[in-house]
Structure I
């Protein structure tokens with residue numbers, strides 16, 4: 001099925017189990033719609049602009065659609081194709097993503113999430129509180145994304161990034177494998193000093209080297225979400241364990 005929904009209002013529509021070769025929405029509103037078990041190949045949750053001339057690419061100066069809104073919608077076991085999914089200029093309010101196929105999806109630079117609930121694995125995805133690309137900001141008409149009140153307590157976050165997002169405004173898994181690191185540059189510098197005071201030899205060299213990499217990764221960030229065993233790719237388990245102890249002391 002191929003569908004392009006432009007400036008429509010849809011309420012309590014059952015899309016469950018449908019197989020979409022193409023699904024694009026623009027300037028539309030979806031309220032209490034069910035996308036459970038639906039499959040999407042080419043997906044644009046919210047087209048930001050009107051294509052005035054199909055013989056050329058959409059220009060930054062072309063007219064904008066209103067933001068597409070999904071409110072109280074359900075995405076249960078919904079399948080998204082990682083290479084062909086763009087969240088675009090869409091806002092999700094109180095939506096449920098229950099074991100939806102959120103894997104390696106990077107087209108979320110201008111998507112907004114408010115009071116949504118996430119259940120199951122989320123793998124190698126990024127969420128953004130600011131829109132850093134000037135052209136994207138012009139296309140959607142803003143430089144920030146609303147991202148607050150989201151519930152990740154039942155989610156398994158695997159290499160997931162939260163960029164310029166207020167982490168204290170979300171709910172996180174109640175597990176000792178997650179920690180919010182506030183003022184990362186200062187905390188990492190303190191960990192390096194503690195490593196010099198408590199470690200020697202190869203342990204000291206490996207830990208300090210890895211902490212220096214982390215310092216570059218998290219430079220200029222006010223806070224960051226850490227997950228045990230995912231501090232840096234290909235970091236030996238022993239080094240990760242020592243760094244976790246330095247950055248996230250027991251009881252902190």
Structure II
């Protein structure tokens with residue numbers, strides 16, 4: 001309680017210089033002290049002045065070689081394999097992939113429409129021609145499942161942003177169904193309706209890690225690494241960095 005701004009500043013600097021803590025640990029310590037003084041002791045802290053801040057380590061994203069990508073995509077079977085091909089071929093985040101709706105696919109234009117991506121930004125990205133036959137075959141099977149659900153009195157899907165009230169028939173329409181639906185119906189806790197949600201993303205995460213081990217790839221591989229690899233490989237192929245930024249949906253080109 002008797003410590004002032006100078007002592008607090010010295011302690012925070014001590015954590016960085018002497019204790020060599022991570023930047024997140026130093027920030028957590030500073031926030032805890034500010035909370036203690038302001039909320040518990042009810043003492044306002046003034047300007048702490050200059051402090052030595054812990055440096056955040058510069059991290060470089062893990063990227064697969066084209067040969068490693070080929071091994072991964074060749075080994076993952078079924079739906080998870082198709083999803084991995086889209087992640088690598090279109091640069092999607094995993095959750096963007098599992099949330100794709102049928103209407104988001106433009107086969108004629110070789111495009112995918114990503115809605116409400118990170119930062120609530122929409123964008124267009126490429127849909128490689130090589131993946132389209134498998135995707136069309138997959139959608140044919142999904143449509144049969146959807147039609148069977150409707151015959152049994154189900155077939156609804158969740159719609160965001162009150163769209164269900166605006167378009168009351170949309171939840172059962174084919175265009176709004178998930179491209180990668182769950183293999184079973186479940187109760188939607190938001191409405192207590194029996195619906196078919198999108199596939200659980202953890203299944204793809206496990207599948208990618210499993211085949212990476214089988215392929216003898218030592219790097220820490222996850223579905224998101226497919227996105228990193230997409231960005232790196234299209235840049236290496238001569239694509240403009242601003243175009244890649246748009247395909248990835250990054251606000252800052254530096255990321």
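If FRET efficiency 1/(1 + (r/R0)^6) of positions 93 and 237 (r between Cβ atoms, R0 = 30 Å, to 0.05) is computed to be 0.15, which of I, II is the source? The value was obtained from structure I. Here helix-only ellipticity at 222 nm (-39500 (n - 2.57) for each DSSP H run of 4 or more, over all residues; to 500) was calculated and came to -13500; which of the structures I, II was it taken from? Derived from the structure labelled II. Given that volume of the Cα convex hull per residue in Å³, for residues 85-228 alone, derived from a single structure, equals 134, which label among I, II identifies that structure? Value 134 for volume of the Cα convex hull per residue in Å³, for residues 85-228 alone corresponds to II out of I, II. Match the computed value 10.1 of mean count of other Cβ atoms within 10 Å over residues 37-44 to one of the structures I, II, and report its label. The read-out comes from structure II. Structures I, II were shown, and Kirkwood radius over Cα pairs in Å at 19.8 was computed from I.
Check the numbers for distance in nm of label points 7 Å out along Cα→Cβ at positions 189 and 221 across I, II and tell me which is largest. Between I, II, the highest calculated value is found for II.
I, II: which one has Rg/Rh (Cα atoms, Kirkwood Rh), for residues 77-124 alone, as calculated, at 0.93? Checking each candidate, the match is I. Relative contact order in percent (Cα under 8 Å, 6 or more apart) was computed and gave 22; which structure, I, II, did it come from? Corresponding structure: II.
Rule-based calculations on the coordinates, nothing more; no lab input. Bear in mind the structure is a predicted one, so any value in this text is a computation, not a measurement. Cβ atoms are built from the backbone, for glycine too; each structure is taken alone.
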